[in-house]
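Colleague: The data blocks that follow each hold one structure.
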Structure 1
Amino acid sequence: MEVGCGAGNAVFPLLEDIEDPRLFVHACDFSKAAVDVVKSSDAYDPSRCDAFVWDLAGPELPPSVEPGSIDIMLMIFVFSALHPDQWAAAVENAHRLLKPGGLLLFRDYGRNDLTQLRFKKERLLADNLYIRGDGTRVYFFTNEELAAVFGGRFAVEQNAVDRRLLVNRKRELKMFRVWLQAKFRKPISAD
């Protein structure tokens with residue numbers, strides 16, 4: 001399951017690269033427009049993929065996904081769009097959807113990423129939480145925060161910082177990027 005599938009940039013390569021007929025991908029996004037893009041793609045095959053609108057932090061699980069049925073869940077630059085008040089509900093929903101032993105693969109913005117440093121003060125909503133020009137929020141995490149947010153429900157298998165210096169030689173720009181990458185596993189024991 002990919003939460004925050006956007007235009008299908010992870011879903012479609014997975015479906016193309018993994019020909020195993022047992023693979024079925026649930027692709028969801030908060031944005032109906034994004035889900036419509038996925039469904040309108042020539043690569044969209046409803047026999048191998050179900051794309052739908054869903055709010056990760058909402059009160060209901062998606063009706064087309066059985067609780068405890070997901071082997072692997074992707075959250076790539078999704079959690080940062082949530083308000084910190086929504087984190088607990090989002091973690092609980094992910095926990096309810098994953099099978100015992102299921103894996104949550106996480107990638108998002110780290111503290112002091114170039115994106116954060118470029119925000120103007122009037123875009124600051126709360127500590128490390130900003131609002132973009134399009135009205136969406138973005139939060140910048142530390143490893144300690146991720147461990148605290150996910151560690152109560154999941155075993156933390158990886159919680160790393162990916163620091164990169166990207167150089168645009170033509171424009172002579174150096175861009176310092178900071179992303180967090182983590183793996184969280186739902187315990188096998190019932191809880």
Structure 2
Amino acid sequence: MSDLDIVKSFEDHGVVPDVVPEAPSNLVKVSYGNGKVVSLGDILTPTQVKDEPVLITWSAESDVLYTLIMTDPDAPSRANPTLGEVKHWLVINIPGSDVEKGVEIAAYRGSGPPKGTGLHRYVFLVFKQKQALQLDEPRVPRFSREGRLNWSARKFAEKHSLELVAGNFYQAEWDEYVDTIPRS
């Protein structure tokens with residue numbers, strides 16, 4: 001995958017400028033346990049992405065810390081995103097690309113677009129940190145909605161002087177699994 005393919009996909013799907021001002025030059029590879037792989041705007045179902053990915057990799061420097069974000073800018077729908085972005089996953093202070101050794105601020109929450117709202121974009125972003133982050137935000141459990149709505153990956157990155165180094169995204173719309181997700 002070339003840098004131009006990544007940039008074109010991010011621009012064609014409106015991830016630039018809706019989520020980030022510029023597309024990353026590298027791809028973050030995301031794979032789920034059921035064999036599903038995230039691929040620049042492909043459509044996956046909420047059922048297919050309900051569990052945390054089993055593999056996330058990017059071209060990382062071993063002595064650098066990174067932040068991983070998964071966000072949905074289309075809440076409650078792409079046509080009417082009044083709830084802003086929804087924070088689906090936030091992990092900071094990741095050494096190299098070893099996500100499991102990072103600090104999880106918001107636990108992974110798979111796609112759950114409301115019925116009839118069409119396709120939502122689910123964007124994975126990897127940022128290089130200048131230093132270890134010390135956040136005073138409360139930890140958000142998997143099925144909690146607390147602190148997830150009206151969030152902004154762009155503002156978070158700006159606040160902490162993060163540099164976007166990799167990204168990827170898929171699209172999903174409602175399926176029957178969404179009605180089984182606990183709401184709190």
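Since every read-out is calculated from the coordinates, none of them should be taken as a lab result. Note that this is a predicted model, so its numbers are computed, not measured. Cβ atoms are built from the backbone, for glycine too; each structure is taken alone.
Colleague: To test your reading of the models, identify which of 1, 2 gives -6000 for helix-only ellipticity at 222 nm (-39500 (n - 2.57) for each DSSP H run of 4 or more, over all residues; to 500) when calculated.
Modeller: So the calculation was done on 1.
Colleague: Of the structures 1, 2, report the one carrying the highest value of distance in nm of label points 7 Å out along Cα→Cβ at positions 9 and 169.
Modeller: 1
Colleague: Follow-up. So if we calculate distance in nm of label points 7 Å out along Cα→Cβ at positions 41 and 97 for every structure here (1, 2), which label has the highest result? Don't skip to the answer; put the middle values down first.
Modeller: On the way: 1: 1.7; 2: 2.3.
Evaluating distance in nm of label points 7 Å out along Cα→Cβ at positions 41 and 97 on every structure, the highest lands on 2.
Colleague: With volume of the Cα convex hull per residue in Å³ coming out at 146, pick the structure among 1, 2 it was computed from.
Modeller: Working: 1: 146; 2: 107.
Computed on structure 1.
Colleague: Once relative contact order in percent (Cα under 8 Å, 6 or more apart) is calculated for every structure in 1, 2, which label goes with the largest value? Don't skip to the end; give the middle numbers.
Modeller: On the way: 1: 19; 2: 27.
Going through 1, 2 one by one, relative contact order in percent (Cα under 8 Å, 6 or more apart) is largest in 2.
Colleague: Moving on to the next point. Supply the structure label, taken from 1, 2, corresponding to distance in nm of label points 7 Å out along Cα→Cβ at positions 49 and 65 with the calculated value 2.8. Could you put the intermediate results ahead of the total?
Modeller: Details: 1: 1.5; 2: 2.8.
It must be structure 2, since only it matches.
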